[in-house]
Structure P
Amino acid sequence: MKICVLIKQVASEDSPLTLNDDKLSLKTDNINFVSNEPDNYALEEALLLKEKNDASVTVCTLGPESSRQVLKDALAKGADNGIFISDEGIDTSSPLNIAKTISAAIKDNNYDLVLSGLQSNDIGFSQVGLLVAEYLNTSHASLVMGTEIINEKSDVKVKLELENGWFQWSELSLPASLTIQSGINSPRYATLKGIMSVKNKEVKEISKNDISISEDSNYTVIEKFTPVKSKETTIIQGSADEITEQLLDVLKNKLRIVS
């Protein structure tokens, strides 16, 4: 069984985020880059499946040269090999182009499972895993809270998170692409032995020249900006009935938290 885990490099939660003058990119000088937290849960689930089903785990990332570090971290935790896709010359502003690029890079490897975190902490499209399933023509499940390989490794049983604390078990035929919900497991730390083994594990390098995709997403980012914090204080006066009427108007028409 072959499993591929998609991992993204993102800024840590405590990193200062400052835009460049183009209003489209971040100044990276003081940013501490880490592995996307939801993807860490996907990696751990893949490693657990590996231990139970004698599988191999490949980690794949699309990004700048610095994103090689997330591959090293994953390899140190127990992944068997990696794929680094350089984003140089590739438009990664839309989830469609990201999915096209990743799918083109891994399609010939015929993975049984492709796992990814439900969303990225920086952009939060929650679309890449689903689109990868479409381009690879695999079955798909999202909000996955449990996995189990069944039927002599031809199917996967998944626990799906529904609303109001409800869950549902479903069976999918392999190959499948799953987007993993945070909290499904407890991600492990790399051991000293694992860290030392990284230098002996292969990382395949792929550039724009190695794949053929059509970047036609019709998606354009015009400007990025820091959300403006605003605060407004409204004093409501009058009789009890008048105060109630004014308060209801604020909740219903301005804050829109009641209907």
Structure Q
Amino acid sequence: MQISDVCAAVTGGASGLGEATVRQIVTQGGRAAILDMNAEKGEALAKELGDSCFFARTNVADEAAVTHALDQAVERFGRLNANVNCAGIGSAGRTVSRDGTPFSLETFRLTVEVNLIGTFNAIRLAAARMLKHEPDAAGERGVIINTASVAAFDGQIGQCAYSASKGGVVGMTLPIARDLAKSGIRVNTIAPGLFATPMLMMMPEPARQALAATIPFPPRLGDPPEYAALACHIIENGMLNGETIRLDGAVRMPPK
């Protein structure tokens, strides 16, 4: 599939990795729907990118909201053949804190609800719409790309909820790819390392520099366009299926 033929729905598309992916798709001649909770940023991005893009305020864990946004995408673009899932939240806290307080079950549940259930919600609803369209010459109907994290493999102290949610995304990648294979829909996951996203950029500069120094090469934070470049390559490379790709400069996170 060529990027110029892409009609995509990008969750978390108003900022960070999702924004970079939207920009890359549209710049290369494709079209993209921005599904995000941040209306201010989403609408501004859609206005900047023009007719090849639109914004739909979407809570990925809400079935009705995702259904409505994807239906808008199909109506506007005529089809949906790509879904990139970047929406996610972070959380931190020990299983039991030093003062004996258990980790908040509400926080754990919310993290899994957005990062894991929200990703699956988008996958299943996007795939259902892809199935309604005729396959291309290669027999392909669509491509789904999810976002995990190196925390799925190297979870640090305090990342119990976040690691569980991202580990779930990794774990469901292969079975979903197998589920959808006969329908000509590929499913892959990207597991980014330390990237200059809004979540990480909230940290103090000395802390960001210390994190960057832990990356073997290149010794810096990843740039969101590097994520977008990999996402676009996955879309174009028909042999990539059922895979989780670490994009992390060879970093392996220590316990803390």
Structure R
Amino acid sequence: MTASTEFEAVILCGGLGTRLREETEFRPKPMVDIGGRPILWHIMRHYRHFGVRSFVLCLGYKGDSIRDFFLNYNRRCHDLVIDLGANNIVNLEPHDEQLDWRVVLAETGAESMTGRRIVRALRHVRGNTFLATYGDGVADVDVDALIAHHRRMGRMATVTAVHPSSRFGELGLSGDIVHSFREKPQVDDGWINGGFFVFEKEAFADVDPAANPALEDGVLERLAERGELSVYRHHGFWQCMDTYREMQLLNELWASGSAPWRLW
């Protein structure tokens, strides 16, 4: 049993995804596919690899798309035999033991910011300590190590810091000759918020949901000022899906058979 087994994961799924409008005009960004499955599914499979079975999904923009996916999961994701005469449906695929998920579909408001979404979802979180992340990024974060770091630091919250990807391709040069080229590599200088949080419920005790705060400047900034925000540095793979090009990149990595976030 891993350290993560006892925890629930809260996933922010309600944003508009305006920079990926080609895909999000008709569905929320967490439902945009990577390799035929929503990126949300990939995030949840990652957590499940570390023993997390219970999820609280913070719904907002086009949340019915996410509701429909889970309410009809087996029929959408498996080969079936449909016997119309007998009014019977048979799943042709073996049971996947890694899909023993408990999923809470929590409506958190179409106009809510990320901080208010979490506050509204807290009533569904059963423990005092919980995991949280965004519904639009994948990584090979070691969730067990993240939790161990959070416990060791003893703060109200822990944020995973990652190296961002460069906006431009990186050239390896030998004089006037290019000897290597890497498309948008991760850079070694600077750290950014990569999501994959651990929170104590106490971190949100004085957050006023009526003020509609963002998680980043309405909660994390305040915790940092109080010395209650620790950082877990992740040196491995991380990639958000903000643009169409990033969606293509993730699909290409999946199709290659060597997607770095596929630990299961």
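From which structure (P, Q, R) was FRET efficiency 1/(1 + (r/R0)^6) of positions 132 and 220 (r between Cβ atoms, R0 = 25 Å, to 0.05) calculated, if the value obtained is 1.00? For FRET efficiency 1/(1 + (r/R0)^6) of positions 132 and 220 (r between Cβ atoms, R0 = 25 Å, to 0.05), the value 1.00 is produced by structure R. Here Rg and Dmax of the Cα atoms in Å was derived from just one of the structures P, Q, R, and that gives 22.0, 77; the source is P.
In this comparison of P, Q, R, the computed figure 53, 37, 21 for Cα extents along the principal axes in Å, for residues 100-243 alone is attributed to Q.
Set P, Q, R, criterion percent of Cα pairs over 17 Å apart, for residues 164-227 alone: the highest-scoring structure is P. If distance in nm of label points 7 Å out along Cα→Cβ at positions 52 and 84 computes to 4.3, which of P, Q, R did it come from? Computed on structure R.
Here, each number is a calculation from the coordinates, and none is a lab measurement. Worth saying up front: this structure is predicted, and the values here are computed from it rather than measured. Cβ atoms are built from the backbone, for glycine too; each structure is taken alone.
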